[in-house]
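> Below are structures written as structure tokens.
Where a number appears in this text, it was derived from the coordinates with a stated rule and is not lab data. As the structure is a prediction and not an experimental result, all values here were calculated from the model.
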Structure I
Amino acid sequence: MNLPQGEPGQPYPYKEALRSFLNPLVRLLSALKVRPNALTATGWVFSLVAATFFAAGHVRTAGAVMLFAGLFDALDGAVARQSNRMSRFGAFLDSTLDRLSEAAVFVGIIFYLAASGSPYATLLAGAAMTFSLGTSYTRARAEGLGIDCEVGILERAGRVVILSFASIAGYLIVGLALVAVGALITTVQRILHVRRATR
């Protein structure tokens, strides 16, 4: 899945479309004074549920729950901006739980594939996990150096969508392959971006 690449410092075009779609819900949650950190934590809990379903071999159900968890990941930041509740701790919590959520899902998938006696598929899942976490780390490390790094063909939202829909459709291995390749390319793109920025 080739997601539109935003210019450094600019949001991805698909993010703007998603924000427009979610605006009514964001306004409702803001009016109800729902805390952004509560949305972040809820998304994390649903990710753990998805991981459990993956581990138990209920792949289609896991994909649906994972997609639902991704909704909260899209809502927390939008609600924080809408209700003017942005905070440094909130940003930290969001990033931290995103990584833990993604790792948990992959661990569930790896457990399921290993228990099913599929060594090559298990290896593929491990590669997808490694490269996915690599894309997140390269961005975080770059931003720690003061370099904007919102570049690349596949960020977290895209990985969630691909893996969720592939699982629901019964094509988990295809989804893992797409995520592994896309995440590897994105990691390389971000490394090259930071290399150019630091010259």
Structure II
Amino acid sequence: MALNWIAAVARFHVEGIYWDQWMFLEPMFQDRGWLALFTQQHGPHRQGVAFIITSWIMDWSGWDTRVEALWVASLLVVAAVLALRWKYRLTGRLSWIDLWLPLAVLAMRQYENVILVPNASHSMFPLVLMLAAALVLAWELTVWRWVVLGGIGVLALFTGFALFVWGALLGLVLLVAAREIWRKQYRGSVSYTHLTLPTTPYV
């Protein structure tokens, strides 16, 4: 299915910049630097780090938008791998029925986001961020995993539909903090009760 995306881009993608790109690619045209690329706003969302990577790809390819489309399609492959890894982490196994995950992610129904209007920051990179956050949450949350989740949250805040990931992670932090506070208070009350119990043995 990944090879099918390569064939589809080669056959159907028209090499050239479409209308919306003339607006949100403006920082690239003017060489404003990575910060302007990161904070560039297109509609309700920022372009974020995926836009910086896109600028590197555009420079390297000589502004060949077919290469940009392949970069966006490669994010679908990454998302499919993350989805399978997430399923395996949750259940400890993979079966034939789990083929629906790569079939759903790599289906050609996403052609508009890859071939017609390729913009990694809009939907494909956010999808990778959402699945990466889900995969991290499938493990016990150690300190370094909290750091990783924080990084994913920052990247998600400056991107398309993964804006909701940032809100969800913030809610998770508040829930975990509230749970830890409650546990400490509960343990304190148990310890206090234990200290006040009579120590004289029953006769």
Structure III
Amino acid sequence: MILPKEFYNRPTLTVARELLGARLVHNSNGIKLVGLITETEAYIGEDDLACHAKAGRTIRTDPMYGPPGLAYIYFTYGNHWMLNAVTEREGFPAAVLIRAIQPIEGIEVMMERRQGRDTFGPGKLTQALGITKSQNYADLTESASSLRIEAGVFIPDKSVTIGPRVGLNKTAEPWLSMPWRFLVKEPILEIR
């Protein structure tokens, strides 16, 4: 079952936590690639100095101001695409960065794209799934979309680590230390 717009039209921290265990699906060149989401980070509004929206509405940040359930994809560090799911009400810029997945379908294709390396990092998962700027603004709640998020596996609180977001460099406090990162401690499923 695909996660509906109502799922994303809630507080970003709730969405970030509840995306753990969800199925990230990308139909790429006729091949279905699926990974269970194992790590997320929340970015909430123009006041959040770690959020791209701190600069206001720009060409880059425009998707964050859109309706909940849109994909916000941007390029960083000169070589990585990053996938975010837009959250909360339209006009308020907030999103969840999908930081890691555990591949469960199309594993061979993903491992070939990653040259056998893992998918535990936001740039690594987009490389494995073949996600690029062309999916920016994709509606993650549409069953016909090539990029979508479906209900997956329930992850109990005891299996989740909550801590500060990573890679924020010189972001000022308190934003640097906000406990807005959610991580599954162990592999979700044994893949055979």
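> Taking -27500 as the value of helix-only ellipticity at 222 nm (-39500 (n - 2.57) for each DSSP H run of 4 or more, over all residues; to 500) derived from one of the structures shown (I, II, III), identify that structure.
On the way: I: -27500; II: -21500; III: -3000.
Computed on structure I.
> Which of I, II, III yields 9, 34, 37, 17, 3 for P(r) over Cα pairs in 10 Å bins from 0, in percent, as computed?
Here the read-out was taken from I.
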